[in-house]
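None of the figures in this text is laboratory data; all of them are computed from the coordinates on show. This one's a predicted model, so the numbers in the text were calculated from it and none came from an experiment. Cβ atoms are built from the backbone, for glycine too; each structure is taken alone.
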Structure I
């Protein structure tokens, strides 16, 4: 988590403490465990909005996570994906859990078809590090 903490410091992520019951409720609702690096983020940091590298990133606050997923019909459209934010445009950033493996995807809010998921990282940390190193969403 050292690299992730350094990234959070460079981009001025705002710290906080989140009650664990919020996380348990989310995991019960989505039906799979959230990955450790993402859990670390939501337990220790508030909503983030800004550029990482050249790309705009919005990471939703844990308190709004379930409601936004319901509002955008992510949970009813995908059994193995939870949206965790967006690119500030027409796509959501999501965690996909399939065959006990995680991957981070970006996909359009409109249409909601898993065939449109674009793999953008092997983990939450990997995704943010790729962005910081200058990778674009759609490379």
Structure II
């Protein structure tokens, strides 16, 4: 089974950190920073490593959010607070082409690497708006 982790980072304006990814041969699509777990690595450390490699940001895991599993793949999603670093692509695989903070209204129209994540991603904006209103 392939295992990986994904970082869900919302900024103070309620925008989601996303990366435009893909090989030169395929259409580039948007996703949250994510990738495969290396041997001996925890899901949390994988999440933070992928965040750093794909966006240049350093973060801290706040809480687990969601596990996507289908028998062949397991991806654990974590809420991550950006604590340092700066926006830059450090991806050793050369698959990241752009980094951007996206508002909820922008995400609905994007070509996503994992379109099945759209309802989950949109629910994050609703949750953030509700907690800010308190």
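Tabulated values for the structure
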| item | result |
| --- | --- |
| Given 12.8 for mean count of other Cβ atoms within 10 Å over residues 37-44, calculated: source structure among I, II | II |
| Of the structures I, II, the one that -7500 was derived from, the read-out being helix-only ellipticity at 222 nm (-39500 (n - 2.57) for each DSSP H run of 4 or more, over all residues; to 500) | II |
| Distance in nm of label points 7 Å out along Cα→Cβ at positions 29 and 53 derived as 2.0 - corresponding label from I, II | II |
| Entry that produces 20 once relative contact order in percent (Cα under 8 Å, 6 or more apart) is calculated, selected from I, II | I |
| Label whose coordinates, when distance in nm of label points 7 Å out along Cα→Cβ at positions 85 and 109 is calculated, return 2.9 (choices I, II) | II |
